[in-house]
Structure formats: C-alpha cells, structure tokens
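Coordinate-derived values only; no laboratory data. Keep in mind that this is a model prediction, so the values were computed, not measured. Cβ atoms are built from the backbone, for glycine too; each structure is taken alone.
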Structure P
Amino acid sequence: MRVLVIGGGQNAEHEVSLASAAAVAGALRLGGYDVSTVTISRQGVWEVAGVSEGATAAGSLALAMPLLADCDVVFPAVHGPLGEDGALAALCGLAGVRVVGSGPRAGAIGMDKWATKLVAEAAGLRTARGRVVDAADCGDAEFEGPVVVKPLSAGSSYGVSLVRGEHELGPALREAARFDRRILIEEVVQGREIDVAVLREAGGVRWAAPPLEIHAAGLFDTATKYDGSARFTVPAQLSTAESTSLTRAALTMFDALGCAGVARMDFFLTAEGPVLNEVNTMPGLTAASQAPRMFAAADVSYVDLVSRLVRAAEVPGGDGARRRAGLERVA
C-alpha cells in the first residue's frame, strides 16, 4: 500500500508536525508500507524534491497533485490551522483519496474551541464557562477573576496564558491575538488533568485507550509540553467510576463531532466529574506523544497504531460507493 505522509504546515505547530510526520513515516516503513513524504513550508509551499523549487504556494500544490494521485492513502500529520482543521481532509475528499483521521467537518469544529464547547454542552458534557472576544476589542475586556486566555483556533498551547491579576489580562490577550483574532477567555477549573485517546478502527468500531494524567507545576503550556518538565502517568490512577465517566465522555464527544482515526480528548477531572477542556483531531504522533503512550498502555505498539490508522482511512465526505471503491483499489 502506498502512503503519502504530509508534515509541516503554515502555523506555530510546524516543527511539532515535522516530528510527527517523521515518526509516522518511519513507523509505516517498518510496517511494510511504501511511503513517500512531502513537507508544507511555513509559507504554504509544498516542498517536492526536484520540482517545487521557486514555486508559489499555488504552483507547488499543482506540482504536488501527482503525489496524491499516485498514493492509496494520505496521512496528514499536520497539526493546527490549514491542516488539522479539515483543510487537508477536504483536499483529499475533492481528489477522491482516502485520508487518515477525521473529515473536514469534525476537523473544523474540533479546531474551534468555542464551537467545540457548544457541541459538548449539547451532548451533555460540562465545559468551563467562557466568552469570546475579538482582537480589536481587547482593550474593552474586563477582568473577572482568575482566567485562562487562549487563541480560539491554535494547538500545542501556543498563546495560552493563566491570568491571575487585572494587570496580566492585556498582555495575555495580545499574546493570544498573535495566533488568532478570536480569543477565548475561560474560568479556571480546579481538577486533575486527564487525557483520553479514542481510536476508530476499520469497520467503525471505536474504543478508548487507558487515560493518561498530566503532572505539571502550574499551567501545562507550550514550554512545559516540550521541555521535559511535565510528567505523565498512564494508566492514570483512577477509580472505576472515574475511569468509566471519562471514557464515556470521550466516546460521546468523539461521536458528537463525527471524528475518525484517532482523537485525543483533554479533560479536567473535578469532584463533580469530567469537564472537557479541548479536542485534538490530529494529536501529536511521535512515539513519545500522549496518544501513542495511551495506546501503548493498551498493548498497541506505535507501529501497530499507525498501521491501524492507515487501514481505517476513508475518502472524506464520500458516499459508501466511493469509500468501497477506495478499499477495493488497495485490497
């Protein structure tokens, strides 16, 4: 089976995506797949060796289209906007190519933290109280106690700040505005930080891996995520009731968004139960990332995990006939 792995991207998570793509490509080669790779630069140029030098973003995309036409499955290991938000899934859907992960709708909603909250609440899940402000209105925002300020559509905790005093609000809003014009201001939730990864297998069966707990001094921000200071416990030390409620909440959110492939749901576990923090429809995918750690705790190796994701790939937005045609083509 021929798999095209896409990495990079036009956002702050570019380097994180490069690491995920390199790890995925290596694991797929170990699994016996015929793997090709392409990197999307920070400027949006699809870097195809020998053919895209000096090309514009649009021109390089045209030059990269034969790569999509020649592969059986696309693995878009691109986190953040213009990748994880469904943009690449939509491109694959238009091209009629099977793609790993969620389709355009789930990717777009999952990337938008406010839309995610609305879906979660409609599905009966608790979220932190919050409000959205536009970057142009940052000067009018009022401090209402300790809050977390974050860009509405960004990942890896870029632009996220914990605001304890009124004097910190303005700088926090300006930092968030570097990543998105729409900014989410949320109440601080006191609870244990627990992640749950859900996998949808070929055939549609979906299941949750053992939950992971994050131990970090203060806010689990970008620096803490990547400087090695955070500690993870997997499986998290939970009661049966706690584990059941988290798993049920993760599966509920996965289904409510219509996710596919793998998605990571981040929760705060409070005395009243889980509170959804956010959803990652294309989470970090190196062997050391949180989602692969959780599946390793379920005896699913990293090579097996990425192979399962490829086998479960579908044509986004296609009807049953198109999906079946894709399956028959690579059988």
Structure Q
Amino acid sequence: MGKTVVSAVLSLAIASIAACLFFLYVSGPAGTAKGTVIQISTGMTSAEIAGMLKKKGLIKSAFFFRTVAHLRGYDTKIRAGTYTLPKKMGTSELAYYLVTTIPVPPDIKITVIEGLTIKETASIFFRKAKVDSVLFVFYAQRKATADSLGIDNATLEGYLYPDTYYIREGARPMEVIDKMVSRFRQVFADSLKERFASFGFTVNQTITLASIIEVEAACDEERPIISAIFHRRLKMGMPLQANPTVQYALGTKRRVYNGDLTVESPYNTYLHKGLPPGPVASPGMKSVFAALYPAETNYLYFVADNEGKHFFSKTLKEHQTAVSRYKVLRKQLDPQIQSRRNVP
C-alpha cells in the first residue's frame, strides 16, 4: 500500500511539473519582436484573433490565448485597428496589451461610384472618413495640382478614378487625390492610348467624351450606341447637344429645361460645337471603352424612354416623334411638369 501511495504522489508531482512546464511554454514569448505590427479587423472574434496571432508566430497556442481572453473577460474588449508591439511578450501579457492599448483606427472602406464630380467625390470622403472636403475641392480644382500630377486639364475633373479605396479617418486630401489619380493611371493602359490616337483624340478629349457617356448612359449596352452618336456628330460638325454638359455649366444635375440651353459656358454643347474643355464627371472603364470602341450604327439622336433607357433615331423626324412620345409619357408620370418645358 505504501508503494502505491508513493507512486501516486510521484505521478501527481510529475504531472504538476509537466503542467507547469507546459504553462510556462505556451505562455512564454513566441518570437514576438519589437516593432511587430498586428492588424485586427472590425468584427474579428477572439478565436479569429488567436488564430491570426498563432499563424504570425506571435503565440504558441491559440487555445491558451482564447482561454486567457475568456477567463479575464477580454473576449469583446480588443478593438479593431493597428497595433505596433513595443517589446517581446508572453501570451498573457500580449492579451493584456491588446485590451489596454488604443490602436491606430483601421482604414475605412469607401466606394466611389462612376459619374461623380469633384464636389460629389469630396462629399463622400468627408461623410465617411472626415476628409476635409473644402481642401479636397480646392486642390482638385487647381491647375497647379493637375500639372503636378501630369494631367493635361485645368482641374482633376474626370481623373479621380471611381473605385473602392481604403482611407484612414481624417486623411490628408492630397493623399486621397494622389491615390485616385494613381489608380486612373493604372487602368488607363498604354493600349488604350494607341486606340484614342487613331481617332485623333488626346487623353483629355477621350476622358471628356467618356465622362459625357457616363452621365448620359442609362445601361451598359447603350454606352457604345451613345458613343457612336457623339462620334458622328463630331465628324459632321454638329453640336453634341449633351445635357450633362449643360448640367455641369449650371453646377447641378437637375433636369435641363429649354431656358437652360442659353447659359453661356464653354461647357454648353448646345451653344458650342465640339467637345467641352474637359470632363464633366469621373467615368468608369466601361464608358472609356465605349468612347474608344463606338458601336456601328447610323443613329444620330436619342431621347429618354421614361423606363431607364433611351429611344434611338436615325432621322430628325423620327427623333421628333420620339420626343413627343417622351413628353406624353412624362406628363402621365408627373403632371406637375406640364407647367415647365424640359429638354429630354
């Protein structure tokens, strides 16, 4: 009996020592170096954080980290953001550090859609990331800024590429602008430059036409058709008569009325033939491709059909019929417009 007790005590002692050694092992530093950066995303669970730390070699046991976090109530207290570790840390110390340290906030995901102006783009970044919209507009509308970024236009209108960006809160406006123009350069490849040269266009003329198509087009399949119409009008020396250019001259995207067509502006393509001086919005690549690869068609006119698309016509007579039909349908949808004549 005595030997059994001794054996049991010895086994317990060995197990205790083994447990202590294991605890010391899993809780000790795991190659965590000073200056190591940890990125914790919004919504990550303690299990996901533990897995990420283990994968990066910063802890020896994801299970032990989760156990510590659970027992100490850390599960929901680790904030999203970027952490820079000041020294080597064991598991418990690292868990405590992540809970007590205020991280650099994570970048904010912001999607800029196609067809927006500089001011509309600035508004999005202000609302979502507190980027100074006044300075954003100021820099983006300066020719000096355009020149410094190699853009041959009076402003950066049309060159703030619509895409998804990750911006830190309160980022400097020029930092955001640089990102957007850099993205434009990435997607506007050299092969496209050869194509617009075949039309005798400059980069700015290409982006200008694409911007008008972007705002005019109601759906993707119509972009090449609308492009073809504008190409034909340019060749014929006919005014483009594009409503988006009048809206740009007016500084608003409201419906264009007959009285608006006399506004004196180089952007008014009802008064001035050819392309306007520059883009009227930021086009996406679908509109850029449409500008460079117009459809083969004899259409010369188009008017909205009140269902999100357009009627296309080859002759003025056909167009006038389509316009009359548009006005009837429009009045049926909104009787109030009978008091004001609008241009489709």
Across P, Q, relative contact order in percent (Cα under 8 Å, 6 or more apart) reaches its greatest value in structure P
Structure responsible for -11000, with helix-only ellipticity at 222 nm (-39500 (n - 2.57) for each DSSP H run of 4 or more, over all residues; to 500) calculated and labels P, Q on offer: P
At a computed 2.0 (distance in nm of label points 7 Å out along Cα→Cβ at positions 102 and 246), which of P, Q: P
In terms of distance in nm of label points 7 Å out along Cα→Cβ at positions 70 and 310, which of structures P, Q is highest? Q
Ranking P, Q by Cα Rg over 2.2 N^0.38 Å, the structure that comes out highest: Q
Looking at structures P, Q, which one was FRET efficiency 1/(1 + (r/R0)^6) of positions 126 and 150 (r between Cβ atoms, R0 = 25 Å, to 0.05) calculated from, given that it came out as 0.90? P
